[in-house]
Structure formats: structure tokens, C-alpha cells
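The following blocks contain the structures, represented as C-alpha cells.
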Structure P
Amino acid sequence: MVKKDVTSDKPERTAEKLLRVAARLFRQHGYAATSTQQLATELGLQKGSLYHHIEKKEELLYLICMDALMHIQLAVEKAIEPISDPGDRLRTLIRAHTCTALDDQDKFATALLDNRELSDENKSTIMELHDYYEGVVQEVIRACQEAGIVRRDTAPRQLTLFLLSMMNFTAFWYRPDGKLTPDDLADQFIQQFLQGAGVPLCDDAPHP
């Protein structure tokens with residue numbers, strides 16, 4: 001694990017900087033193509049000094065994946081917890097997920113793209129987190145189906161995977177210096193998902 005000295009907050013900051021720099025390099029070059037020498041150079045360290053903070057490169061990837069997934073899970077659960085209306089819970093979930101994912105785009109994109117590089121043991125832990133969070137989203141969608149907000153002719157898991165894919169892949173193309181803010185994107189995702197998966201206002205409306 002990333003080593004910390006409990007007598008000082010400086011190593012704590014160093015650990016966070018290490019994850020931030022690693023996530024940026026992994027996203028730019030790919031995990032496999034990023035060397036420990038590159039990491040050390042970016043941090044202003046000798047290569048040997050890097051191992052005072054980590055045991056091996058994979059540890060950084062594992063911690064980045066854990067941090068990214070836990071950050072989203074906790075943000076979403078905190079946001080939807082006080083809300084009882086199913087539709088409002090869904091809209092709040094979409095906004096919290098989208099904004100949190102783009103709050104640290106390097107970490108989230110790395111977690112999505114490079115988790116396959118993890119050892120089987122670490123990958124299993126990450127998949128447990130992923131499956132748990134997928135279950136949270138699925139329950140919100142199922143409640144919307146039961147409330148008549150979301151169509152029931154599609155399995156909730158299919159709708160969950162569609163929604164997560166739509167939100168997650170913004171990490172690969174979103175530009176912070178562009179015209180759209182994360183909130184703008186969340187508005188679009190809410191509209192697009194409810195237009196596609198929502199119950200039509202009139203089932204008897206003619207179809208082209």
C-alpha cells in the first residue's frame with residue numbers, strides 16, 4: 001500500500017499527488033506503456049525513491065480504481081438517500097454520477113479502461129465494488145418501473161447497463177474547456193434516458 005507517516009501530513013499529500021500523477025499518465029499513455037521512471041520523473045523523485053511510497057506499479061492502478069469507484073458510490077448514495085420519490089431519485093443519481101465522474105476525469109477514465117491490467121485478486125475486489133454499485137442503480141430503476149415512470153418491457157439490468165454506459169463514457173471524450181458543464185451533460189442524460197426508457201404519455205398514440 002502507499003506508505004504514510006502518521007507523524008506528518010506531508011506523506012499524505014505525497015500519496016494523493018502520486019495517485020493524481022499516475023492517473024494522468026496512465027490515461028495519456030496507457031497503464032502498460034507508463035514506466036516507473038516516468039512516474040518518478042513527473043514527481044521529481046529518483047526512481048529508487050518511488051519505492052519508498054509504493055511496492056509496485058500495479059498498486060497505483062488498484063488504488064486509483066478503488067478511489068474512483070468508491071468516490072462515485074458514496075457520492076450517489078449520499079445524494080439519493082434523503083429522496084423518496086422514484087423519479088427524483090433517478091434524476092439525482094444521474095446528476096451525482098455524472099458530476100462526480102468528471103470531477104476527477106483522469107482517475108475515472110483509468111479505472112474504466114485499465115482495470116483489466118490488474119491481478120486476478122485485485123480485479124475481483126474491483127468487480128465486487130462495481131457489482132454492488134450496479135445493484136444500487138438497478139434498484140433505483142426498478143423502483144421507477146414499479147412507479148410507472150420507466151417502461152417495464154425491458155429488464156432493469158439492461159436499462160442499468162445502458163444508463164451506466166451512457167454516463168461512464170463521458171470520461172473519454174468530455175473536455176472541461178468545452179461549452180458543456182457536467183451539470184449540462186447530466187441534464188441531457190436525464191432527458192435522453194427518460195425519453196428512451198420512460199413510459200409514453202399515451203400508449204395509443206399512432207406510430208409512424
Structure Q
Amino acid sequence: MKKIKVLIVDDHTLMRSGLRLMLSAQEDIEVVGEAADGSGGIAMAQKMRPDVVLLDISMPEMSGLECLKTLLANQPDLRVILLTMHEDARYVKEGFALGAMGYVLKKAADDVLYQAVRAVYSGEMYIQPSITKAVVAELTERPRADDLRKPLSDQEKKVLSLIAAGYANREIAEQLVISVKTVETYKYRIMEKLNCKKRSDLVKFALDNGLLARKN
């Protein structure tokens with residue numbers, strides 16, 4: 001029986017040891033190497049040519065996502081599972097956008113990890129079931145600036161940034177040299193485009209997308 005060759009990249013020695021122990025108990029999985037940082041993981045992957053890499057997102061010097069880019073640039077067919085404590089769906093989205101095939105929390109049960117390794121080895125994407133709902137909500141309910149069907153115009157972005165910074169409509173009108181009524185029109189258009197129902201939604205969107213102006 002051909003075994004799935006796995007490389008573990010994590011800066012915590014106990015975590016690596018625990019993962020090795022867990023995975024080695026499976027007849028169809030073989031741990032072929034370990035690395036304590038991103039650069040070591042890249043070198044080890046080149047040397048051992050694993051099928052699957054378990055990659056920690058949060059590591060010193062080189063982040064897991066930066067390591068992911070290089071791993072896939074060197075070995076496009078490599079299957080990478082991001083292993084992390086972050087439950088924020090934005091990390092999942094970014095990881096998959098960069099080419100990861102799996103996302104598993106460090107607190108996951110043993111069988112979740114086994115499923116993930118086997119799934120990505122078979123060419124399937126894997127997201128731990130406990131965070132799937134959050135991921136779907138993130139990708140479908142809250143638009144990001146680069147995902148909008150109707151992008152904001154430069155003037156709309158200016159209005160949004162000032163709204164998020166706490167300026168009143170009159171103050172925005174004075175700053176942009178437009179009428180208060182025009183500001184209200186812009187605000188309505190922005191809320192329509194972003195599918196936002198209230199001012200707090202606009203503020204959240206501006207914060208998430210780096211559109212927050214500084215209030216003098």
C-alpha cells in the first residue's frame with residue numbers, strides 16, 4: 001500500500017511531536033519530515049518531496065501564508081493544509097486564494113486531521129466542519145472591496161471613509177465641497193452597492209477594507 005507522505009511545519013516542538021505521533025499511528029500515512037519555520041519547511045519539502053504539508057499559519061520570521069506561496073511555486077502539485085488556532089473565516093479565504101487545499105484548527109480531534117490529509121491527497125478541498133458555517137457566512141454576507149459587483153467610485157470611497165471616521169453629513173459636504181443632499185445621495189448609493197442596512201455596517205466595511213479616514 002502506497003503511503004501518504006506528510007511534512008509537518010510548525011514552530012512549536014510539542015505540536016510537531018504530537019502531530020507526528022498521531023499521524024504515524026495510521027497505516028496509510030508516513031511523516032517524512034519536520035521543520036520549525038518557513039524556510040526550513042521549504043528546504044525540507046524540496047528534499048523529501050512530500051504529498052501533503054501540514055503548515056502552521058502563525059510562525060516567526062516567515063508567516064505560513066508566505067511559506068505557502070513559495071512551497072507551491074516550487075511544487076505546484078503539493079497539497080497544503082493550513083493548521084492554525086485562527087477561526088476567523090478571512091484566514092480561510094486568504095489561504096485558499098493562495099492555493100491551500102485544507103484548513104484545520106489545532107484543537108481539532110484526531111479523526112478530523114486524518115480526514116483532512118486523506119481528502120487533500122485525493123485532490124479534494126477540506127474545511128473543518130465546525131467552521132464551515134462561518135466561512136460560508138463570510139464569503140456570502142459581507143462583501144469585500146474587490147468582490148463588489150458594482151465597485152465604489154473614488155468619490156464614493158471618500159464619502160465612505162469620512163462617514164466611517166465619524167463625520168456628520170454637513171462636515172462631509174464642507175470637506176468635499178458638495179451639498180448635504182449630494183452627500184445623502186452618495187450615502188444611499190454606497191449602502192445599496194455594499195448591501196449595508198445601517199451606518200455601523202458601513203463603518204465595519206471601511207475598517208475591513210482600509211478605507212477609514214482620520215478625523216482631525
Structure R
Amino acid sequence: MANFYTDTPQFRHYLNHPLMKRIVELKERNYADKYTYDYAPMDFEDAMDSYDKILEVVGEICGDIIEPNAETVDHSGPTVADGRVTYATPTQENLEALNKAELMGMAFPRRFGGLNFPMVPYMISADIVSRADASFQNIWMLQDCGETIYEFASDEQKNEYLPRVAKGETMSMDLTEPDAGSDLQAVMLKASYNEKEGQWYLNG
């Protein structure tokens with residue numbers, strides 16, 4: 001199967017950008033984690049090598065598992081029973097593969113179980129997953145909601161929730177405002193054909 005990272009050399013353009021050195025230094029806090037975590041990078045070259053290897057894993061999972069599952073997911077879809085949504089079996093397989101590879105908290109600090117990825121390689125991974133299955137990418141990227149928790153929550157909340165997100169145990173986007181902007185069930189689209197102009201118009 002294809003590796004959706006290694007078969008796209010354009011990604012190197014972003015990783016090789018001169019600003020990456022400063023970005024990585026800031027994200028890694030001058031590589032302070034190397035004294036605490038044996039998998040933390042020692043320097044810039046080590047960090048870039050780590051990102052490269054992890055992106056290869058993302059690309060392999062996408063080529064071998066997620067992309068082949070995509071059509072089946074489209075046909076089967078999730079189910080709702082007793083007020084709970086259950087993902088289609090292939091969607092669950094996708095999540096299990098990424099979780100097993102410890103890719104559910106990529107940008108989180110290591111102390112919360114994350115990989116401490118800067119946004120550049122993290123967004124490359126999002127691009128790779130979206131190429132395999134755009135709808136699944138939305139599910140997998142819910143981990144990004146943890147960034148809000150990291151930025152604004154109390155230490156107690158961070159310690160409670162971020163490790164669980166990084167383990168793939170929790171995270172969702174809940175739209176709970178009927179009759180307001182996030183009422184997805186009320187979204188409507190109307191198609192009208194204008195005979196005089198000979199074309200369709202979409203309104204909604």
C-alpha cells in the first residue's frame with residue numbers, strides 16, 4: 001500500500017523551511033524535556049528526525065487502513081441507539097490504529113501523554129489523514145479541542161482531561177443550541193431551477 005507521507009515530497013517544503021528551527025526551539029523549550037522523557041529530542045536535528053518518523057507512521061496507517069476503509073464507512077455510517085452514537089466498525093478500526101500508535105494527542109505536552117508536535121508537522125499529519133478519509137479527519141482532529149483545555153483550563157482540569165484525550169478515551173464536539181447557529185438538524189438547502197436562465201440556484 002502507499003505511504004501517504006513519503007509519496008508526497010511537497011511536505012518537505014514545509015519541514016525544511018528556515019523558520020522551523022526557531023519554531024521547534026520554542027515548542028521544545030530549548031529541548032528541556034530531554035532530561036525527563038527518554039523519547040524527547042536532544043536537539044533540532046533529533047526533533048526533525050522524530051517528526052519525520054512519526055509522519056511516516058501516520059502515512060502508513062492512512063495508506064494501509066484508513067483509505068481502504070473509507071468507502072465502507074460511507075456506506076455503513078454510524079448508528080444511534082439509546083441516545084448513544086456508535087461509529088461504523090471501520091471508523092473504530094481507524095481510531096484504534098491511530099490510538100495504538102499513540103497519535104491521539106500529537107500537539108499536547110509530553111507530561112499529558114502527547115508528542116509535543118509543533119503545528120507544522122501536526123497539520124501535515126492532518127493533511128495526510130484527510131487525504132485518506134476527509135470525514136474521518138474531522139473525528140481524529142477532535143484532539144485539537146484539547147488545545148483549548150490546555151490554554152484556558154485550570155491545572156486540575158488539564159490533569160483530568162488531557163491524558164484521557166491523548167489515550168483516545170474522550171473528546172467530542174457537541175452542538176447543543178436548537179434554533180441557533182449550531183442547530184445542525186435545522187440546516188436546510190433548497191435547489192431551485194430557473195427556466196428562463198436555464199440554471200439551478202442553491203439557497204440555504
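None of the figures in this text is laboratory data; all of them are computed from the coordinates on show. All of these numbers come straight from a predicted model, not from anything done at the bench. Cβ atoms are built from the backbone, for glycine too; each structure is taken alone.
Summary table
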quantity	calculated
Origin of the derived value 42, 26, 25 (Cα extents along the principal axes in Å, for residues 70-173 alone; candidates P, Q, R)	P
Origin of the value -13500, where helix-only ellipticity at 222 nm (-39500 (n - 2.57) for each DSSP H run of 4 or more, over all residues; to 500) was derived from one of P, Q, R	R
Which of P, Q, R leads on relative contact order in percent (Cα under 8 Å, 6 or more apart), largest value	P
Structure from which 3.6 was derived, distance in nm of label points 7 Å out along Cα→Cβ at positions 22 and 190, options P, Q, R	P
